[in-house]
Structure 1
Amino acid sequence: MTAVEWLTAQLAPLVGQSWAVLVVYLALSAATIGFVLAAAPGLVWGMRKVMGHVQHRTGPYRVGPFGLLQPVADGIKLVSKEDIVPAGVDEFSWKLAVYVLPVPVFIVFLFIPWHPGFVVSNVATGIVLLLAVAAISPVGEVLAGWGSNNKYSVLGGLRAAAMDVAYEVPLVLAAASVVILTGSMEMQAIVEAQQGVWFFLVQPIGLFIFLIAGLAKIGVAPVDLAEAESEFVAGFHTEYSGMRFGLLFLTLFANIILISLLTSILFLGGWQAPLGLFDGVWWLLAKTVVIAVFLLTTWFTLPRVRVDQFMNLGWKLLFPLALVNMVIAGVLAKGGIV
C-alpha cells in the first residue's frame with residue numbers, strides 16, 4: 001500500500017472516498033510544492049557559497065549566521081521592487097510566460113518517488129509523463145522573448161528554445177535506456193530495479209549524456225547561451241523585474257533540483273543505500289545534494305562555449321551517442337546482465 005492509499009483509507013471514513021482522495025492529493029501536492037519553494041532558496045545560498053569558495057571568497061556571511069538569511073533578504077528585496085511593465089510589450093504573452101515556465105517544473109515533482117510507496121502520483125508512464133511536462137519550457141522561453149518587444153530578448157528566447165529542443169532528445173534517449181533496462185516506465189520500479197546494481201555502473205554513457213543534457217536544460221554556464229551577458233544582457237528575461245524576475249530565477253534553481261533528483265533516481269539508486277546500509281529518503285536527498293554541488297561547481301568553473309559549438313555537440317555527438325547507448329542497454333537487458 002502506497003502512502004497515498006494509506007492516507008486515503010484513514011480519511012475516507014470521516015469525509016467519504018471521493019473527498020478523501022481530493023484532500024490527500026491536494027495536501028501532498030501542496031507539500032511537494034512547499035518543498036521546492038523551501039529548497040530553491042536554500043540552493044541559492046548554496047550556490048553563492050560554492051561560487052565564493054570556487055573564486056576564493058567567503059560568500060554570504062553578513063545576513064544571519066553563515067549568511068543563511070541571505071535568501072530571505074533577496075525575497076524581501078524582490079517583493080518590494082516595483083513591477084515594471086515596459087512600453088510596447090505584448091502583455092498577454094509577456095505575463096503568461098511567467099507562469100508557463102515555473103508551473104511545469106513544479107508539476108513534475110509530483111512524479112518523484114521519495115521512498116518506497118511514497119510518491120504523489122505513481123502513474124504507469126511516469127518517466128514519459130514527467131519528461132513530457134518538463135518539455136513545455138521552450139514555449140515559455142519563446143513567449144517571454146517575443147512578448148518583451150526587445151530584440152535581445154527574442155534572440156535569447158530562440159536560443160533557449162533551440163537548446164532545449166536539441167538537448168531534450170538525448171536527455172529522453174538516456175532516460176529511455178534506463179527504461180529498457182528496467183522494463184517499466186514507473187518511477188518507483190526504476191529505483192527498485194537498481195536493488196542489485198545502480199545503473200551508473202552499467203550505463204556510464206547514459207549518465208554522462210543525462211548530465212550534459214541536464215546542464216543545457218538548466219541553462220547555466222558553461223552553456224548559459226540564452227543569457228550570455230556579453231551578448232544579450234539576460235536573454236529572454238531581460239525585461240522582467242520584481243517578483244516576475246524572482247519567479248523566473250526560482251525556476252532555474254528548481255530545475256537544478258529536478259535534474260539532480262532525476263539523476264539520483266535514474267542512475268544512482270534513488271533512496272537505496274550503499275554498502276548494505278538502511279535505505280531511506282535521506283539517501284535520495286544526499287545524492288541530490290552531491291549532484292547539485294557538482295552542477296554548481298561546473299557553473300562557476302568552466303568558461304562559456306560558443307552557441308554553434310554547443311549545438312554541434314548536441315546533434316552530432318550526444319544524439320548518435322545516445323542511440324548507441326540505447327543499443328547497449330538493449331543488449332544488456334536481452335542478455336539478462338541487468
Structure 2
Amino acid sequence: MIAVRSILRAWACILSGRRPVLSVEMTNVCPLHCPGCYAYDPAHLTATTLRQLGDRSGPELVAGVLDLVERLRPLHVSLVGGDPLVRLRELDQLLPELSRRGLNVQLVTSAFRPIPEPWACIPNLDIAVSVDGLRAEHDLRRAPATYERILRHIAGHQVTVHCTITAPMLERDGYLEEFVAFWSANANTRRVWMSIFTPQRGATHAEIPSPAQREQAVRELLRLRERYPRLDMRRGAIEAFRHPPASPAKCVFARVSHVVSSDLATRVTPCQFGGDPDCSRCGCLASVGMAAMADHRLPGGLRAGALFEISHAIGERRLPH
C-alpha cells in the first residue's frame with residue numbers, strides 16, 4: 001500500500017502541473033576531483049561549466065533554495081553539488097526547515113567531513129554517501145574522502161551507500177560482492193544502491209562498461225540482492241538496466257524532475273546528467289527504478305505508467321519551463 005500511495009501522490013502532483021522531484025546543485029564547490037564525475041563534465045551545462053557558474057552561500061543560498069521549494073512545490077528534494085557539505089552552516093538551517101514542510105530530502109555527499117550528529121534526528125532525511133568501489137580504488141579516486149574518513153564521519157547515522165559501477169570494477173571476479181558484503185556489514189549502512197556508469201553520447205573513456213560487462217553487472221546484482229538484504233534494489237529495477245528508456249522524453253525520472261544548478265537559476269537538461277547523455281548506456285538507478293515503478297500494477301490492473309501518461313498530458317502545459 002505504501003508504494004501505491006507514493007505513486008498516487010506523485011501522479012496527483014504531476015496532474016496539478018508540478019514536478020514531484022526538485023534536484024538542486026546547491027554549490028559548485030567540491031574538494032574532490034573524481035574521474036568521470038558527470039557534474040563537472042564539460043557537456044553537463046550548455047553554455048558554461050559547473051565550476052565557472054555562479055555560486056551562492058549564507059542566507060542567500062538558504063533563501064534561494066526555499067524560494068524554489070515555494071514556487072515549484074515538489075514532494076522530494078535532492079541536494080547535490082559539488083558537495084553539499086561544503087555548505088554545512090546553510091544545511092544546518094535548510095534541512096530542518098525542509099523536513100518541517102513535510103518534504104522527503106536526499107543529501108548526496110562524499111562524507112569528506114563529519115556529518116553533524118543532530119541530522120540523525122531529522123525526519124525524512126536520507127543521506128547518500130558516494131563510494132567509488134573498494135578501499136584501494138576509492139581512496140585513489142576520492143581523496144580526501146577516503147574510506148577511513150567516511151567510516152568515521154558516518155558514525156551515528158544510517159546512510160545510503162551508493163556506488164556507480166564502472167568497467168574496471170567488472171574486470172575482477174567477485175568485486176561487486178566484496179563491496180556489497182563490506183558495506184552491508186557496517187552498522188551505519190541503512191542500504192546499498194548501485195548504478196552503472198552513464199556516459200555522454202560519443203564518449204569512449206575507460207569508465208564505460210561494455211555491453212557484455214553491463215549484462216554481467218545485471219546478473220551479479222540479481223544474485224547479490226538475494227544474499228544481501230541491504231542491497232535494496234527491486235528485481236524489476238535491476239532488470240531494467242538491460243533496456244533503459246530510449247531517450248529523456250521516454251524517461252519517467254527525467255520527465256518528473258526539475259534540476260537547477262548552483263546559481264539556482266540555470267536549468268540542467270534534459271536530465272540530471274545534462275548535455276547529451278547516451279540513453280542506450282544509461283545506468284541511472286532513479287531512471288530504471290521509475291521505469292520499474294511505471295510497470296507496477298495498481299488495484300484493478302491499471303499500469304502506473306498509464307496513469308502517469310494521463311496525468312502528464314493534462315499537467316504538462318502548466319509545468320514551469
A value of -11000 was derived for helix-only ellipticity at 222 nm (-39500 (n - 2.57) for each DSSP H run of 4 or more, over all residues; to 500); which structure in 1, 2 was it taken from? 2
Who wins on distance in nm of label points 7 Å out along Cα→Cβ at positions 50 and 234 among 1, 2, i.e. which is largest? 2
If log10 I(q)/I(0) by the Debye sum over Cα atoms at q = 0.09 Å⁻¹ is calculated for 1, 2, the one returning -0.44 is structure 2
Have a look at 1, 2 and say which one yields 2.1 for distance in nm of label points 7 Å out along Cα→Cβ at positions 42 and 178, as calculated. 1
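No lab work stands behind these numbers, since they all come straight from the coordinates. Keep in mind that this is a model prediction, so the values were computed, not measured. Cβ atoms are built from the backbone, for glycine too; each structure is taken alone.
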